[in-house]
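Following are the structures in question.
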Structure I
Amino acid sequence: MKTLAPGSWLGLLGGGQLGRMFCMAAQNLGYQVIVLDPARDGPAISVADEHLCADYLEPQALEKLGAMTGAVTTEFENVPSQALEQLSQYVGVSPQASAVAIAQDRIAEKAFLAAQGLALSEHAVILNANDLNPVLTHLLPGILKVSRLGYDGKGQARVNTLSEVQAAFHTFGQVPCVLEKLQDIAYEVSVVVARTHNGAIVHYPIAENIHRKGILAISMVPSPQANQKLTATALTAAQHVAQGLNYVGVLCVEFFVLKDGRLLVNEIAPRPHNSGHYSMDACVTSQFEQQVRIMAGLPLGSPRQHHAAVMLNLLGDVWTHEDGSARTPDWSYILAEPNAKLHLYGKTEARRGRKMGHITVLGKNVEEALERANLLAERLGIDRF
């Protein structure tokens, strides 16, 4: 592909916090960014060089975005893949619409992963009420997940009986779902990879993740529990996914590590990932800079991690008293910690469970970084990990 010189325009679909960090990485390399998002404000919109306020499928907006930019990407997977398909008529798009279409639909995603020979949780596809039959009982207890538009624990329900599956399916509006057998999980890990148009690929170290209420709470890198064999298996699987999709851009693959040692693929995210945010402070090249480099046709940067790191998510709960009233966090203690970096996303409204920012804590090893992160978490009213 043609190399885009600094000063060129890059296009972005989506105005959230991932887009904000992408904009900053692009601007650091001298590029200008135009964001297409139907919202009037947002984390990326406030820092972008230009905002195109229109629906993602508005033909005139897509035509303008394509004419103005040298390359386009997406901030999140739930942007309509049709928008990416239309944009590809005018400009280079990464990741391509076909890869995003797979990642935004659990049914298509699981079919793709199975075809790649990767191990998955035992599951069943539920398209309509006729699929709710006693045959499903071997998957119980399980988790019912909507096939599309589910994230951060939304669109999921833990179910123990067939009647609970039926009730959850009706609560979700009888949209297509996947029922997954509940696994005996020891811990969860993820791998971020970056792949160029010509197939060059690099990977970041394996991250170990802890979720609370379905939302990522903390990432520890490198994983304190993953041994050399499991790490190699996860890295190989992540690269296999990227190659199988003929993927261009930054991709994250999430895994379950079972108590019996098996590694199962959970899901894929066709974008920079929350568990990769630590790379902004702990790696030579961040996941967001890789995204910019790939779009601009530049060489991949080194993903080498120069410090062990713990990434602590800051949810709207930190801005909220126990009685629900609002409060302003005191950041002075965080900013006084020489091994911590505070990142706030500029969101104007804090809500419980809403991602408002994150802290990256560095250390000589992950145990040291985790202890420092726990001390900061306690000061913010977050339970220790």
Structure II
Amino acid sequence: MTTKIKVLQVIPTLGYGGAETGCYDLAHYLAEKNCSSFIATSGGKLLKFVKRNKVKIIRLPVHSKNPFLIFINAVILSIFILLNNINIVHARSRAPAWSCYLACLLTKRNFVTTFHGTYNFTNSFKKFYNSIMLKSKLTIAGSNFIFNHINENYNEYLNRKKKLRVIFGILNNDYYNKKKNITIIKREKTKKDWELISNKFTILMPGRLTYWKGQEKLIEAMNILIEDYNNSNFQAIFLGSDQGRKVYKKKLINLVQRYRLSKKVKFIPNCEEMPLAYSLADVVVSASIEPEAFGRVSVEAQAMGKPIVASNLGGSKETILKGKSGFLYKHDDPRELAKTLNAVIELDHDTLQSIGNEGRKNVSKKFDVESMCDSTLREYKKLLNI
């Protein structure tokens, strides 16, 4: 009798980030492949889109780092695992991974993790806390950069009998498609709501407002564009929530005012239809000053046929065809960012479109959701000897 695959994915929240959308896509893919699919999460905006007749949801405070709650979550997950005869538990972040690890010890189930970030550490305790991601039978790295990072920084925690495998982060290429689901009416309404000017070159920088995403560097680069290149025919959209970082947002606003860029810069807290936001851009910027594990913004921009300018760190170096689908610049260097942006702004429409087309082809070939889900399912089957 063939063993039925029953997978419980555990993630802090089910929002619109890379880990979250990957969890969402895999859950529905597994259901379509006649597997039983479950998600444990504390909540999130993607929950309302989950097809409850295919994917079962359990709400738990798995986002919490409180040791007591981690233990309580482990107990509840253990009961849930046994009641539903789950055979694979897949943790997608560190706090829930501790609960999942304990639950799998108690229930003797297969423990899987995905390393979605670099999980940097400043002391041995933080390193130990992060190491939970390597106690699994299968650890998935979302890029070659993450794979190398694990080998270089967590070598003492690696068990060669267990598997470390690269499965690239993914994108739903049907969803991120400029030819689908974006009407002229929607575009014009959004342009009006965001107070965008039609004949201005539009720079889009998606991502939560936090220092390492490099919003300050882009603001500084825009000032350099005006001062050094006499190039002022642009506007910029910073699309992302401050997630409570009011001091940092105030710092950005003060910087914008200091450089007299208030009429050029828009801070938009969220957009539920990201393809719509990308469709309004002429170029997309990812200015991170610390490595991106995968570089999802770079992939999304390419999928939408938009040139991408990204710092030369982490996953973005793997996802961009340098000079063909986008451009890399030295991270933490606003002058080089300004120089790169100036060169892009001066490109003609046909060249920009050609770069965008190359990006779309690149992403369609390398980062398809079906490919990621299929690779993950194959690894699940190996664990269960199917």
Structure III
Amino acid sequence: MKLLYVAPRYHTNQMDIMKGLTESGHEVRFISHYAALIEDYSCVTPIVLGYSPLYRLIDFLYVKVIHRKDPEAIVFKIQHGFPPLGKLKRLICEFAPDLVILRERSVYSMAAYLVCRKKGYPCILYNQNPLWSEPPKTDPAHRLVAKLTPALRMTPVMGLKKPGTVVRKNDYFVPFVVNPRRAPKERTYFADGRIHILCIGKYEIRKHHLMLLRAVRRLKEKYKLKVTLVGEATNRFQKEYCGQVKDYVASHHMEDMITVKTNVARRDMEREYLSADLYVIPSTLEMASVSQLEAMSYSLPVIVSDTNGTACYVEDGVTGFWFQDCDEADFQDRLDQMLSDRERMKRMGAAGYQALSEKYNYRCYFETIMGMRERILQEKYET
């Protein structure tokens, strides 16, 4: 089977999927818009195709000139960047894939989809919008986008079943794939007598690193704690915020218990997980976080916001705790509750490891996308 992926970048949440595909004998090609600073090409090396010369000019004007003070401007290219069409078409047609996975309803994906549709290559849309979502919009613009992107969609985000939400007939829940890394009996906890809290995330305001540090500051007399923050700080906005985090640590004399790390290589992340006892994601507006599944793969309990797209992977009170999004008091209460019982922490870590091993594996992923491909081919045959 030949599988083609087209996505903005080769994200870490693809690694175990790529490993499963290649080890099962499938041929994989991954086309990315751009390369990030921290990526692991041990299974698949992506083709970084980039953007057309015209779009690069547009992006420069939009990001560097018009919106130079807006930290969100740098993601403009993910939705609106368009590829060098000739190169994209050649790469797709030379590979002649049996299945194509396109990330996001973006201009890039539309271009790839039009090439694939003309050649008859079956395509699936992948994004992280919740499975339970509002009914599709029917205005002309949304109908046009729907026609220019695959009909079948998969998402690793379940979302919340609530009034006004539905599961559309063409949508599938396909969980993240994260292989088990370290069983509870194969690792140690509380190695130096302290509880080691790990938090991984880009240095951005919405990640709420400072909320975590404030909670730790208030609890440090009650518990022996160590905190490690690991995150990307590559653009100027991330570097500025990382500076604020470091300033907070220094101004409150917490250097002996708080470590701030930036741009840690993927190959070094195992050491961070193995030295931790608890994984915390205090962020808001988090569509999905594969790092919490990685933490579970190392038998760590998890604390996560109830609006986090991957909160569905954490069973509240069993494999970790949920806290109310942006509620600092509730976050501190849940952290306090977790820290108060070390044996429960280990039980939660073990339960998370077991859940991940049983539910979020490559076999389930592959069987689902093959079923989706079969449906596409069947519907094409019937028409």
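Here, each number is a calculation from the coordinates, and none is a lab measurement. Only a predicted model underlies this, so the values are computations on that prediction, with no experimental measurement involved. Cβ atoms are built from the backbone, for glycine too; each structure is taken alone.
Between I, II, III, which one scores greatest on distance in nm of label points 7 Å out along Cα→Cβ at positions 49 and 169? Don't skip to the end; give the middle numbers.
Working: I: 5.1; II: 1.6; III: 3.1.
Across I, II, III, distance in nm of label points 7 Å out along Cα→Cβ at positions 49 and 169 peaks for I.
Quick check on the output: 0.05 is FRET efficiency 1/(1 + (r/R0)^6) of positions 25 and 57 (r between Cβ atoms, R0 = 25 Å, to 0.05), derived from one of I, II, III. Which one produced it? Don't skip to the answer; put the middle values down first.
On the way: I: 0.40; II: 0.95; III: 0.05.
It was calculated from structure III.
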